[in-house]
1. Output the label of whichever structure in I, II has the greatest value of distance in nm of label points 7 Å out along Cα→Cβ at positions 61 and 125.
2. Assign the value -26000, calculated as helix-only ellipticity at 222 nm (-39500 (n - 2.57) for each DSSP H run of 4 or more, over all residues; to 500), to the correct structure from I, II.
3. One of I, II was used to calculate P(r) over Cα pairs in 10 Å bins from 0, in percent, for residues 69-164 alone, giving 13, 36, 23, 13, 11, 4; which?
4. In terms of volume of the Cα convex hull per residue in Å³, for residues 53-268 alone, which of structures I, II is highest?
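No lab work stands behind these numbers, since they all come straight from the coordinates. Note that the structure is a prediction, hence the values are computed from the model and not measured. Cβ atoms are built from the backbone, for glycine too; each structure is taken alone.
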Structure I
Amino acid sequence: MEVLRGSKDFSGGGHRSDRTPGTLSSAYSQPAFRRIWYGNLASNIGTWMQNITLGVLAYQLTGEAWFIGVITFAQLGPMLLLSPIGGALADRVDRRRLMIAIAISQTVLSMVLAVVALSDQPNRIALVLIVFGIGVGASINGPTFSAMLPELVGRDDLQGAVALNSAAMNTSRVVGPILGGFTAAIGGPALVFAANGLTYLFVVWAVATVHADFSPKGHSGTSPWRQIHEGVAAARADGVVTRILITISTFSLCSLVFIYQMPLIAEERLGIDGIAYTLLFASFALGAALGAISMGTVFSELPRSRMSTGSIWVFAAALAVFGLTTSTWVAFPAVFVTGGAYFILVTALSTTLQLRVDDSVRGRVMGLWMMGWAGLVPVGGLIAGPVIDSIGEVPVLLFGALVAAALGLLIDLDESAPPPPVPGLPLGSP
C-alpha cells in the first residue's frame, strides 16, 4: 500500500508548477477548499459570538467557576465521547449529506437556545442540554471536515490548508467575541444565539455547492465498532502518531484551562470585564491566528519537530507569566504570545498527523485527534473549576505551564521512518 499517495484533485486548482506546495497561497488557490473555508469562517465567527456569550452568561448566573466548567463541558464534552464515532461515520457515509445535516440541526438548536435565553433567569438545565446537543453536532463534524482536507487540496498543500483553517478558527475568536459583545449589548444573549444559528447556513451553502469528492474512504462492510477499532489500531501502529495523540491529549487536559476560565481570571486577577475582557480574549485569539498563519508562511520550511518543541516551551513560559500577573499591561502581551505558541504547536502536530495517516482510516484517526484536542479541554475545566473555587486560579495555571514544559521534553516527531501499513489491510489495498 502506498501510504503517501496523492489525492485526486477535484478542486480545479491542480498541482501547477508555479505554486509553492505547503504555503497559504497554494492551499488558498484551490477553489473547493476556498469556498468551504469561507463557509466555515462565517460559521466559526457565529460560534465564538455564542461561546463568549455563554461563558459570560454562566458566570453571571452563578458567579462561580464550577458552572463555567459545566457549560464548557456541554460545549466540548461530546468531542471526548463521540469524536471516534464521528470519525467512523466520516469513513462510512457520504460526507456532504452528513455535514449538511449537522449544520441544519445546529441552526435549529441555536434558535431554541435563543428562545430559552429570552428569560431574565434562563433555566440552567435547559441551557446545558441545548449546548450539549450543539456540541454533539460539532463532535461529528470535526473529524469529518478534517478528513476532507486532503481531498480538497492534496497532500502537498496540506500544511497550508491546516494553517489556513487554524487562522480562520482564530480570526473568528477575534471577530466573534467583539461582534458578540456588541450584539449582546443591543439585544442580549438571545440575539447572539439567534445570529449564530443563521451562520450555520453558510456551511450548508458551501458544502452543497462545492465540486469535490465527499465519498467515504473506509470499508462500509464492517461494523461501526470494528471501524473504530481499526482506527485505534492504525494510530497505535505508528509511533509518531501515538506520541502526537498523547501530547495533544495531555496538553488539552492540563494546560488549556485558562481559555474558558478567562472571564473569572479577567475579573478577579485583572479587575476587568465587559469590552475590556472581550479585548483580552481577542488578544489571545489574534496571537493564535498569527501563529497559525506563520506555519504556512515564515515557518513553512522549518522542521515541524523543531517548531512543536520550541512552541510548547514558549507557551509554558507565557502561560506562567499570564497566571502570575495582575497587570493588564503584562497580561495582554502574555496572552497574545500564549495564543501564538499554542497554534504553532497545533498546526505542526495536526499537519504531521494528517501526512502520516492513510485515507482509508483518516476520519477515524482524526476522530481520536478531536477527542484528545477538543474533548479533554472540558474535562480539565470540570476538574479545575472546584479547585479554582477552593485555592484560586494561579496554582492551576502554573500547573498547566509546568505540564506544557515537561511535554516539550517528551515530544519526538522523528519522521525519518515511513508510516507503517494500516493494520488489517493487505499491501496494495486501495
Structure II
Amino acid sequence: MYSITRRSLMLAALMASAAGIAGPALAQSGEVTISHYFTGELGLKAFNEQVAKFEQATGIKMKESPVGHEDFKTDILVRAAGNSLPDVFSYWAGARVAFIVKSNSLRPIDDMWAKDKLDGVIAKPIADSASIYNDMHFLVPFNYHYAGMFYNTKVLADAGMTTPPATWDEFIALCKTLKDKGIAPIALGSKNRWPAQFWFDYLLLRTAGPDYRARLMAGEASYDDPEVAAAMAMWKEMLDAGLFVENANADDWTDAADKVARGDAAMTLMGTWITGYWNGVGLKPGADYDFFPFPKIKDGVPNAAVGPVDGLVVSANSANPDGAEKFLSFMISNTDVQAKWAEAQGALSANVNVDPTTYNVVMQKAAKTVSEAEAFAFNYDLATPPPVAEIGLSMFTRFIDDPSKSDEILKDVASDAKAAFKE
C-alpha cells in the first residue's frame, strides 16, 4: 500500500531537481509568491477577486501558482522537502501543518498575530485548534467547513420526513423507506478517496468518542482495536443493505451532489462547500436543499462536529516575509473579503466580526450546529499525519469495493499505520 514518508519526499525532491523541475521564481521587489488549491471554477474566480482587493489596498503584487486540490497534497510536501516553497501557501490545519512544522519549513507568525490583534478577529476555538503548533502561531485560518447530511428537501418530504432523524435507528428507518420507494438513500462519490472519510469519522466519533478517535489519529490506538472494528461493522451493514449508490468509487463528490440535486439519491454526507456548488447551479438553500447533523448513535458520547479549516501559512525561506504577513492579516481581517469568500466557497468565516446574516439560511444553521457541538474534530486526512492518512484513505476505497474483507483490511492497515508512525 502506497504511503508518503519523509524519506520518499526527500527522494522525490532530489529527483525533481535532477530532472530540472524548477522551484518558484524569485519574487521581484514588493512581490509575494503564493500557491493554493482553490482551483475549481467558482473557487479560483472568488479567490482571485479577493486577492485583487489586497493588491489594490497595498500595492503588493501577488504571483500565484494554483495546483489542483488532490495534487496539492503531495506537491507542497515535495516542495517543502526540496526547500522550494512559495512565500505563502494555503494549507489544511491540523496534522498536515504539524507535519511540515516538524521539518522547519514554516515561519512562526506570533509577532504579526500580536501586532495585528488577531485574537480579536479570529474565533478562539478555531484559533486554538488550527493556528498553534509547538506553542507558536503558524497558520491564519481563512475559513472553515462543517460536514453534515445534505439532502434534497422534496425527496425527503415525499418520503414522509417531517423532522430530520436524530438517532441512528430513525436514520436507518428513513434510509429503508427511501430504498423501498426506489430511491438511493445515500450518494457517495469516493473516486478521490477523501469523501469516504466522513463516514469513518462520524461512525467512530459517535461510538468510541472524540478521545479515542484522537488517540487513533496520534498512533496511540490501533486500527485492529474493537472500537474501529465496531464502527466499520456498522458501515458494512449499510453497504450490505444497499443504502449507498452503486459503484461509489467511480464517482467524485460533485457526481454525488448532482445525484442528490436531481433526486436520484436523497442525501450525501459532505462539507458545507457543497452549498457553494449547489448555489452555483441555481439551487435555493432551504427550499431545494438542507442538512441535518449526523445522528446520535450511543448515549454518553460527546457530540462532535467534523470539518476542515483552510488556512494560509508563510514559508520559512520566504523571500518577502513582510509582504507575506501583510497578505495573511488582510485576508482574515477584512470583513468584506471574508464575507464574499465564505459565500462563494459555502464556508464559514473564522472572523468573528463578519455579520452572520451574510450567510444563507442553511449556512446560518451550520454555524449554529458547530457552536453547539461539544467538540470540533478535523476530518480524517487532516487529523492524522500525511503518511498515515494515505494509508487510511486507501483503506476506505478498498473497503467500499469489498466490505466482506473488512477484518483483513483493518489488520493490514493496523500494521501499515504502525510502521508509518515510526517513520
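1. Numbers: I: 1.2; II: 4.4.
That would be structure II.
2. Numbers: I: -26000; II: -15000.
Clearly, the read-out refers to I.
3. Numbers: I: 16, 37, 30, 13, 3, 0; II: 13, 36, 23, 13, 11, 4.
Source structure for this number: II.
4. Values: I: 138; II: 184.
If we compare volume of the Cα convex hull per residue in Å³, for residues 53-268 alone over I, II, the biggest value is for II.
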